[in-house]
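Please go over the structures that come below.
Since every read-out is calculated from the coordinates, none of them should be taken as a lab result. The structure displayed is predicted, hence computed values, not measured ones. Cβ atoms are built from the backbone, for glycine too; each structure is taken alone.
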Structure P
Amino acid sequence: MLTVACSKKDAPRTQPVSPAAAENYPSLMAGTKEITDAFTNKDYQKVLELTYPKIIDTGGGREKMLATMQKEIKGMESEGVGVLSTTPGSPTNFVRDAGSIYAVIPITLKMKAQDGVFQTEGTLIGISSDGGATWTFIDAAGKDDPDLKVLSPNVLDKLKLPADKPPVKIG
């Protein structure tokens, strides 16, 4: 996104949106469920369809990202690691900026490993440029995630992303 500098001082364009706003965007939760289900079910084409386009561009394009995802998952599986489930939570934060809406959505992943079952918390950022009718997503693997550089620093500051948490053994 571009930051426009003006000679006069304007009010900030980034505005928080009420948490109750989640009810106003039913397609956000539907899209979140769709991308988390696609990931769990290894439907990486669908994951890419629902990925924020700037992430795909910076990742070298759709085919390169698909190959990278498949290679990473196969590497995990060869080490005995697999995704059991990915469950989205309720959005925790909404921000409007430059005509787009951004939402922070917590997710819970359950993964099997050679030494048990683990649960970890993650975060998706939902982005809508059409007033909340459709959404694309970024997997926010922590505030220092290089993928987040596609978002303006102003938006990132307002999103209040949670800190990364280590996986917890649950079985």
Structure Q
Amino acid sequence: MATLLARPELATAEEGGRQPAALVLLLRGLYQPVVNGPDLGLSKVDLSDGSYSTTKIYPVSGVAGHRNVNEAMGDFYVQFTGTLCAYDIPGGAIAMRFTPRSNTVSVDDGSGGSYLQGTYELRVPEATGRYRSFVGGHNRMVDDLHFLASGDVDQFCVCLISRP
């Protein structure tokens, strides 16, 4: 992460002017249930099956034409009771599967809720559009997931996505 922040051109380097070398994305905001989700062209995920929740994606680096970290540019979908998630970002979509490897701790927030903090490891089984070269790649999520006393879930997560 320090390398990407110090040398952002490494994340935005492109082969043949088309594909990013890596993606760094920020997931931020309250989750909402997905009811009649969009078809992202991914066979691994069915966003209309009732098991997904969604929040916004903000660019950090690697998505052409999107540099404003304060402006949402996509949607993230996750199964809280499953192992799949999907990123819908300009230029295509990426399906990912959580691996058993994670390093998280639960921390009481002092207000009836809790934070789930740590890292998750994911693999990329499928992608569309300009992100097809990420199939077989890896995502390390550095997560601060807040389960509020109200039942809402608030996300703040940096995703470091690399090609194989």
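Details
- Taking distance in nm of label points 7 Å out along Cα→Cβ at positions 66 and 130 as the criterion, the largest value within structures P, Q is that of P.
- Looking across P, Q, the calculation of FRET efficiency 1/(1 + (r/R0)^6) of positions 26 and 74 (r between Cβ atoms, R0 = 41 Å, to 0.05) that yields 0.70 traces back to P.
- Among P, Q, structure where semi-axes √(5λ) of the Cα gyration tensor in Å as derived comes to 25, 19, 15: Q
- Structure (P, Q) behind the derived value 21 of relative contact order in percent (Cα under 8 Å, 6 or more apart): Q
- The maximum of mean count of other Cβ atoms within 10 Å over residues 58-65 over structures P, Q, that is, the highest value, falls on Q.
- Answer label among P, Q for the case where mean count of other Cβ atoms within 10 Å over residues 34-41, calculated from the coordinates, equals 19.0: P
- Which of P, Q yields -1000 [helix-only ellipticity at 222 nm (-39500 (n - 2.57) for each DSSP H run of 4 or more, over all residues; to 500), calculated]: Q
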